[in-house]
Structure P
Amino acid sequence: MLFPAPPANCSGFYYTVRPGDTMFTIAQRFGVPLPALIAANPQIPNPSLIFPGQVICVPSTQPVVPTVECGMLLFRTANIPFNPAAEAGGIARVFQRPGQAGNVLVAAIGLPAPQSLGGNIYVAWIRRANAAPIPFQLLRTSPAIEPGVYVGAFVFGAGEIIAPFQDIVVTAEVGFPVMTPNLNRIALIGQFNQCCPR
């Protein structure tokens, strides 16, 4: 018996139906939601009717990692007084590709000592909707360099999805580790939707 060919762009793998298989049992066996299995096989007009020997697509259950390579500006908040000689600001570089480790690099300049905001260190936060924020400490470069220059990076593994996210804020914190940003001590902020491709 000839069957319609499965889609050529299967995101997971091809499976040959065995006697006794149903779309439901195949979905359970491979941990795929039944609606996703049905959607991945438009060549099957009636999902309740499949046959041994028929080849179907079992879609990947792994989320697709979007490629993100961009830079975003970080602007000073009202917590940092205006200083025409050393205007505070920063930049974040975001790099994320499927199958590769990614990173978010933050560099800031013109920041006063964190003690002026009631903290001891500066922490950058990647704030995400429906997920915990990701903190990483910014370290001061050589004290001989003025105005205050702080840098830090968050590195993540291949397959992890960090971007897109909501924003990045830099706060003065008492110490590290910290779980949530102190919103009364925000020094810099930048929105991800303004991240410009490089």
Structure Q
Amino acid sequence: MGPVWWKYAKKYIQEAIGRGVTVALVLSPEINQDEIGPKFSDSFVRRRKYASSQVIISDRVTGFLDTESVFNSRKASVFIQENEMIHILNYYFYHTLWGPSEEIVYPEKKKKFSFTTNWLMCEICNSMIQAGKKLSINVTGMVEGKEVELSGSVVKIENEEGLRHSLILSSNGKSYSIGGRSAKVEDIALEKAVLHIV
């Protein structure tokens, strides 16, 4: 998100955070850290070194891509609601925007997070596990076209770049791997999850 989008959207993002929405932001370098303020302390905020395309993804259901910040002479914006295109946009956000950006805000005090995006869930759980925190999770997902619900402890995160990003869940003495909505090697494809820091 660049300065124009930030100026317009930040009050709506603050409202979403207040409702308990898990928010992950990547801001452009023109946005100063003092513009973020305490109302964003329950979100995950990173900053890029360079300006880029602007992306908004909501609940992994709708997406918006604006390339004006990259190609100023040729503006192009796309609104997306098609699942496979959201999937592609989601991984563009993860690999191109989120991954190379610097963390500037991390919610230290929040104890409950909701997720509809697997990579974000895995990234957050991994950082919390490394910090020595114990995590429990309630997962709703799909197995062979049927919805399942499962609760248990987060054991670890397994990541094979370009192949899988899996959360390993222990429930009733069994282990299950949770993957994204197109999970091919995991046991369960994530639809939504609620994470609790124990």
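Rule-based calculations on the coordinates, nothing more; no lab input. What you see is a predicted model, and the numbers here were worked out from it, not measured in a lab. Cβ atoms are built from the backbone, for glycine too; each structure is taken alone.
Things to note:
- Comparison of P, Q by distance in nm of label points 7 Å out along Cα→Cβ at positions 149 and 189 - largest value held by: P
- With helix-only ellipticity at 222 nm (-39500 (n - 2.57) for each DSSP H run of 4 or more, over all residues; to 500) derived as -6000, matching label from P, Q: Q
- Computed 3.0 for distance in nm of label points 7 Å out along Cα→Cβ at positions 37 and 165 - originating structure among P, Q: Q
- Among P, Q, structure where relative contact order in percent (Cα under 8 Å, 6 or more apart) as derived comes to 21: P
- Between structures P, Q, the greatest calculated value of percent of Cα pairs over 19 Å apart is seen in P.
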